[in-house]
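The next part holds the structures, each set out as structure tokens.
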Structure I
Amino acid sequence: METQNRRAEDPNLIPVWDLPTRLFHWLLVVLVAVAFATAKAGGNAMIYHEWCGSAVLALLLFRAAWGLIGSGPSRFASFLVGPAAVGRYAMTLFHRDAGRHLSHNPLGGWSVAAMLLALFLQAGTGLFANDDIATTGPLYAWVGKPLSDRLTMVHLINQNAIVALAALHIAAVLFHLVYKRENLITPMITGLKAWRGDAPAIAFRKPLWLAALTAAVSAGAVYVLVG
């Protein structure tokens, strides 16, 4: 009994984010940053912008599939909850002693979903966009100039939404680190999170070969699409 009480009081490191999810996260950060930089540079850098866009789309397809078949904390079902649960969590947002979540918390889960959808929209519209100079998306010929111009406008406006969501994400991570004393950065690097008591039932891992197969199918689908 004493041992159980001590375990409940002392934090343990338990598995949370698997290697595929961590690689997805950090690759996405790098590719989105490079895509923004090359878009601003223009000219010859646009070829790298297109490559980044295709790679981002492959990553997003992988994440969509991994959110359904992947490890427990990475599944959408583990962090996308209904409005009532989101409201209850929001009421305790500034409580330092509020309950912790192994995966994303209810607000964080929906912010992640919003970011993924915004990036899907960005990568999707980029396939058909043009810059009125020399660069056209790989599927530009499917839609023609008038529709391409409209999709290009969406592509340009949506980048502001991505910047806003990224800023919100960083602010939320810092808020949890400084105010709530919950480190969300280290688990996305090491895959381990400090936890009190027994690991939740969702803390299970799927084999790496399944992630590799999912990534290969996602990359192959994008290659066929843009090739």
Structure II
Amino acid sequence: MNEPNFQKELDRILADEENRGKKLFLHSCCAPCSSYVLIYLRSFFRITVFYYNPNITEDAEYVHRLSEQKRLIEVLNEEAKEAREEGGSAPYPVMIREGSHDTALWYRSVEGLEAEKEGGARCEVCFRMRLFETAKRAKEAGADYFGTTLTISPLKNAKLINILGAEAAAGSGVLWLPADFKKKEGYKQSIELSRKYELYRQDYCGCGFSKKERQKAVKETEREQ
């Protein structure tokens, strides 16, 4: 049985002119990951970024990442405004909504999975939590589609994320936007865009468990050198 090709599924949706201008409620994990996705999709959809990441367990880290997300959107919208004023074709403006930063709820959701490795069962619970909340909020916002930037990371399981997204869509009445944004050199372009806009890039997903795992890996690498 052939593996699903999420990029081709996305291509088919974008090729349908009836989808142009529809509302996309897009969960974003951070500004760097969203950079390529927003530039890629903002000419097709009217995007509302949904910043919902209770997995970012340190308040200062959460605020820093959120401020960078807002700054990026402001810059992209200013660029679009300038393009319109010059008479050129311009993408749709991007909006943003912030979800609840309820870290206590997140900790309860992953209870018993603290020792899981990055990418394991704890991450699946985390993905599910964020995607189902995105689907709920997308319905409330009257969106046509909802999706996430998570698949741009080469460390994230795109197949799992798309399966969970489709599950969330089944009970929401909003269509899931299938994607594997690391395709077409999406991840590489996100790094280049991060440099261009001087975005804060982090080396862990946000939760305290992944931070400790990352710090341990760095120390081990330093000892081997």
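Only the coordinates and a few stated rules stand behind these numbers; no lab work does. Since the model is a prediction, treat every value here as computed from it, not as a measurement.
Odds and ends about this structure:
- Source structure of the calculated read-out (helix-only ellipticity at 222 nm (-39500 (n - 2.57) for each DSSP H run of 4 or more, over all residues; to 500), -17000) within I, II: II.
- For 56, 33, 26 (Cα extents along the principal axes in Å, for residues 14-141 alone, calculated) the corresponding structure among I, II: II
- Origin of the derived value 34 (relative contact order in percent (Cα under 8 Å, 6 or more apart); candidates I, II): I
- Label whose coordinates, when percent of Cα pairs over 33 Å apart is calculated, return 26 (choices I, II): I
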